[in-house]
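Next up, some structures in structure tokens.
Just so you know, all these numbers are worked out from the coordinates, no wet-lab data involved. Computed from a predicted model, the values in this text were never measured in an experiment. Cβ atoms are built from the backbone, for glycine too; each structure is taken alone.
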Structure P
Amino acid sequence: MLTETITPPSHRCVALLIAAPASGQGKTTVTAALARWHTRQGRRVRVFKCGPDFLDPYWHQLASGAPVHNLDGWMVGMDEVRARLHAAAAQADVILIEGVMGLFDGSPTAADLAEHLGIPVLLVVDAAAMAGSFGALVLGMQQYQVGVPWAGVLANRVASAMHAHMLQTSLRTPALWLGALPPLGQGKHGQLLPERHLGLVAAHELPDAMARLNTAADQLADTPLGHMGWEDWQRFGVEFAAPAAAPEAPLPWLQGRTIAVASDAAFSFIYPANLDCLVAMGANLVFFSPLAGEGLPPCDALWLPGGYPELHAAALAANTGLQADLQVHVAVGKPVWAECGGMLALGQQISDVDGQAQPLWGILPGAGQMQSKLAGLGMQQCVLQGGVLRGHTFHYSRFDCMAPEVARTSRARQMAEAGKGEAVYQHGSVHASYFHAWFASHPRAVAALFGAEPLRWGDAGDAGAACKPASTAGALS
């Protein structure tokens, strides 16, 4: 008897990819404002963020009231990208995707994603210091990659109605004009959403975060984009087809194991998809707050994600009960995976940019030093457990560690190279690195990090596999 293959139906949904010529143009503010504006209209909104980012999604989640996931053709994989957008389109009225850096930056780029999936681009341009050149810039962006669909352009940080008129009349295609926003807030470059090293201040750290979003939404409502009726928005409708091959579900390697996850303002760099991956492997997750003085919950393994331990070093050091718990946890050989800020917190001390040192938990034989300049940025991968674990790095510190280096990451699609990439340190049952892993790219490796089986780090012979896309993490095709 022949079995009929049933293709899941496609789902049509209004969708925009919000992009810019470069970072710092205001695309996060515009994306969050759009999400808030549509949500206030009673519409169901789902927001996604292109590329690796922990901080912008906090604002988008507050604005939309829904979880925010990351999209990336390499780190996440196009099968997963299609699956998440297809699922969102079945439930939402509007899908908003914030780009990463500039529209044509990276590989694959946000423009590649827009072209591949047919999602129209809303270009946000900081027009504070330009007039007629605005039109030239937009024309160049529009013609650079001819297959990219366009929704229009929104001028940001516009000084006056006269300024807006000059910008609008500079466009070769008048229909692209979707309005102008004034400078919002009093922060850097007039941004409404405040910044510090590593990016925006997370929404949950500001008591007036929702008021800030409502201010941005109010300004957006007074633009041609905000004046559009819901019927007019349908011109941005996109058909989201189901992925040809659904991402493979991980096996229950962590069944019966409890993983403790530090989660608070000092340890907030957590992808929701990473939590989903752990749960899909059978793990029981328990969350705790080192900043609140909590001890380590009963667990089989510990994950210390990245964040801002340098901003809370004194409070973390004061939690001597947790320090003692960690010492016992490691002494009995229970696994710890510490990423970036989690690694710094395990060190002997951390020094600020002026050299002032603050003791920390002293589990790892190393010390952190904050720097005023970026010390690491980019997509990374690590050969582990017979495959490639993908992720990224982004930090303003260095960590001088005396623990053995058991592995080293490499840039995307490249083999590991001595002295390049990020070190992975091992100290007893602790593994630590600046590397932020995307768990779903290689679940078995992640399960091994949390003690499901002995770890097998890649050698020079395995590194060539790092250049080959995995089935769930391939680039655009």
Structure Q
Amino acid sequence: MRSLLLCFVFLFPTSALAEPQSWEGLKYFAPPKAPAEGAVMEDWPRFLGPADAPMSAETAVLREFTEAGPPKVWECRKGEGYASPAIVDSRLYLFHREKSQERLDCLDAVTGKRHWSHGYEVDYRDDFGYSAGPRSGPVISAKRVVTFGVTSWLKCFDTESGRVLWSHDCQAKFGVQKYFFGSGASPLIHSGLVIVNLGGSEDRCVCAFDLETGALKWTANHEWGQSYASPVMAKINGKDRVLVFAGGKSQPSTGGLLSIDPADGRIEDAYFWRAKRYPSVNAQTPVLCGPNKVFISQAYVDRDSECNGGVLLEAGADGKFKALWKAPEFGCHWNTPIFHDGHLYAFSGEKERSCQLICVDAATGKEKWSEQFTRNVAIDGQDVPVGLFRGSLLKVGDRFLALGEWGTLAWLELTPSGAKRLSDFQPFVAQESWTMPALSHGLLYVSRIQEDKLNGAPPALICYDLRAPSAK
């Protein structure tokens, strides 16, 4: 009998059977509205959502903000880091750093209560004074959640119990460098493979691991190192290809777009695109702009470089890329542009105050317009201009939801003829709040990265109720 009980406990861990619990870092405000009948709702398995692009198919979402903003459902203490949460099957996975540990918390997406938590020690300090926490978000597939930490720990967890199924210390095992800001590209899960822009020694640029076992399945060898741009899947000439905008810490700087066969890691093409400046990064996730067309961009300008700003590439019948146009002034730092109705919408610019929201004709590369939305906020008795600047952009239906890097949330109408701010509100004033929000089942999850300058509130993940009463 005792052996049978032990077997039962082994097969069904107690943490998986227990109800989620309230915890010290959680504040619960009120339950969200019930979803509208017929509303389209989605899980959010990766930081750019189910389509690997900042677009949501959700309906019955509030389309206007009052000055007070939408109702808060809950908020929880958040440690350091810029990782966006992932949500699947009513569970939210928050990857952050608390004190000396990177931590993955599994929370109930509606209440914020905690199912389980796993932490491990990391030794990382940012050379440039930014957050010491993880940059890449959790990725979920087949009851597995995978994280890639700032010190290159690659870990796979069982989503129900939080049990670690396998892990690799990639810094020690594969010779991954610290790079400028540690590791920061989210993995891609495709056909049972965990594909990582690893950037290890011996030119191990991209590696694929078995999702079930963690075994190394293939390596795409190239001198270009690990970037901060997450890999995406694409159809190139009707064939599956992994697109990796690579480029690590190197002198002279190297990097660009790799097209890789996910079956065996064979590199079909490598198109150079990287600023000549040594302190520069490639961080924008590649954007698909129609059959065989890909847009990539970087924000670091060098007068002598032919790789300033953005470039639209097209793959020929042999899979090799050629440039259709180049736009030196279209430089995305880390936000992912949105391709819609033949145009690209994005925040362009390296520095905060010079960053503009722009629209570019994807057929020609010509800029249609640029806009910078700002508002004044009283901080310590002084009016401080805060704006969207280097923000995040998410298309929801026919509108665009923007999160500015000081915390402004705004609904925008963006068309080739211009930009219109429909409504906005200022939930907090905290710099570096450029983490991509997540929208799932009518709930919006926003990260406050730094302390709120208005009231001193600490960093947090905030859940807002965006559910509208009607699905129309």
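If you work out FRET efficiency 1/(1 + (r/R0)^6) of positions 161 and 409 (r between Cβ atoms, R0 = 30 Å, to 0.05) for P, Q, which one comes out largest? Present the calculation step by step, with values, prior to reporting the outcome.
Values: P: 0.05; Q: 0.30.
If we compare FRET efficiency 1/(1 + (r/R0)^6) of positions 161 and 409 (r between Cβ atoms, R0 = 30 Å, to 0.05) over P, Q, the biggest value is for Q.
Upon calculation of Cα Rg over 2.2 N^0.38 Å, for residues 65-104 alone from the atomic coordinates, which of the structures P, Q produces 1.23?
Values: P: 1.23; Q: 1.48.
It traces back to P.
Determine which structure produced the value 15.9 for mean count of other Cβ atoms within 10 Å over residues 137-144, calculated from the coordinates; the candidates are P, Q.
Computing mean count of other Cβ atoms within 10 Å over residues 137-144 on every structure in P, Q gives 15.9 only for P.
A value of -7500 was derived for helix-only ellipticity at 222 nm (-39500 (n - 2.57) for each DSSP H run of 4 or more, over all residues; to 500); which structure in P, Q was it taken from? Kindly include the intermediate steps, with their values, before the conclusion.
Numbers: P: -7500; Q: -1000.
Going label by label, the one that fits is P.
Please state which of the structures P, Q yields 173 when volume of the Cα convex hull per residue in Å³, for residues 217-344 alone is computed from it. Kindly include the intermediate steps, with their values, before the conclusion.
Values: P: 173; Q: 98.
Computed on structure P.
Starting from the value 23.0, 75: which structure in P, Q was Rg and Dmax of the Cα atoms in Å calculated from? Could the numbers behind the result be given before it?
On the way: P: 23.0, 75; Q: 21.6, 76.
The read-out comes from structure P.
Tell me which of P, Q gives 11.4, 33 when you compute Rg and Dmax of the Cα atoms in Å, for residues 385-448 alone.
Details: P: 11.8, 31; Q: 11.4, 33.
Label of the originating structure: Q.
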